[in-house]
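Quick heads-up: structures coming right below.
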Structure P
Amino acid sequence: MNQFANRLRARAAELGLAHAEVARRSGLSERRFANYVSGIREPDLATLVRIAAALRTTPNELLGIDESQRPSERSVLIDRLNAAIRGLGERELASVVLQTEALAGPRKKRRGANSRTK
């Protein structure tokens, strides 16, 4: 919570905005905004988005989330596939495995053929 409060104060200072002005631009009372700046409370998602817009930044930036540590698209797809598979019965799962092997099979053969010619 303190990291958010620190980032909130720092961003307002970077822009040269008083807390009262950030509160006004965010549609908040000064008291409510003061609770966020002091680390007493955390905003809900909708309020966080409004504050970030008022400070011309992103919610992730205010929360200290490092965008470079986002999972790769492949990792996200694999996670989605795993989640979908958990809901399948044995028959459907067998079908998905056969389809996946059929899709992956030709690629493995091509790689093998390419490596032999080199």
Structure Q
Amino acid sequence: MAQLLLHLLGDYVTQTDWMANNKTQKKWIAVLHAFIYTLPFVLLTQSIVALFVIFATHAVIDHYRLATYLIYAKNWVTNRKLKWKDCLATGYAKTTPIWLATTLLIVTDNFLHLAINFLAIRYL
């Protein structure tokens, strides 16, 4: 539960509108967000390696919007006619309702962060 609360604190409470809107455009903004995001995790682990993994993966996942690629790959497996250019925003086809595509993108992004954080805290 503590890991989930720290994730929510770092990704939603401390992330400014400016960070959210610009972290995919400039790497340094993604790095700043990831640094602030990672700070509360010191309460769960003092492992420098675990904290670095949490920090680095958070910056990369957010800057490059890796959840979008994961979603696209998953959907492409079942629909090989799906073209990346038609799925740029969320990884879902344009025919997917935007509310659903956005919600599932957020869930996938959160899953990636939580899974990596769990593994880093548990095993590093």
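Just so you know, all these numbers are worked out from the coordinates, no wet-lab data involved. Note that the structure is a prediction, hence the values are computed from the model and not measured. Cβ atoms are built from the backbone, for glycine too; each structure is taken alone.
Side notes on the structure shown:
- Which entry (P, Q) yields the derived value 28 for relative contact order in percent (Cα under 8 Å, 6 or more apart): Q
- Each of structures P, Q was scored by distance in nm of label points 7 Å out along Cα→Cβ at positions 24 and 64; the highest score is held by P.
- A value of -23000 for helix-only ellipticity at 222 nm (-39500 (n - 2.57) for each DSSP H run of 4 or more, over all residues; to 500), calculated from one of P, Q, originates in structure P.
- P(r) over Cα pairs in 10 Å bins from 0, in percent derived as 13, 41, 31, 13, 1 - corresponding label from P, Q: Q
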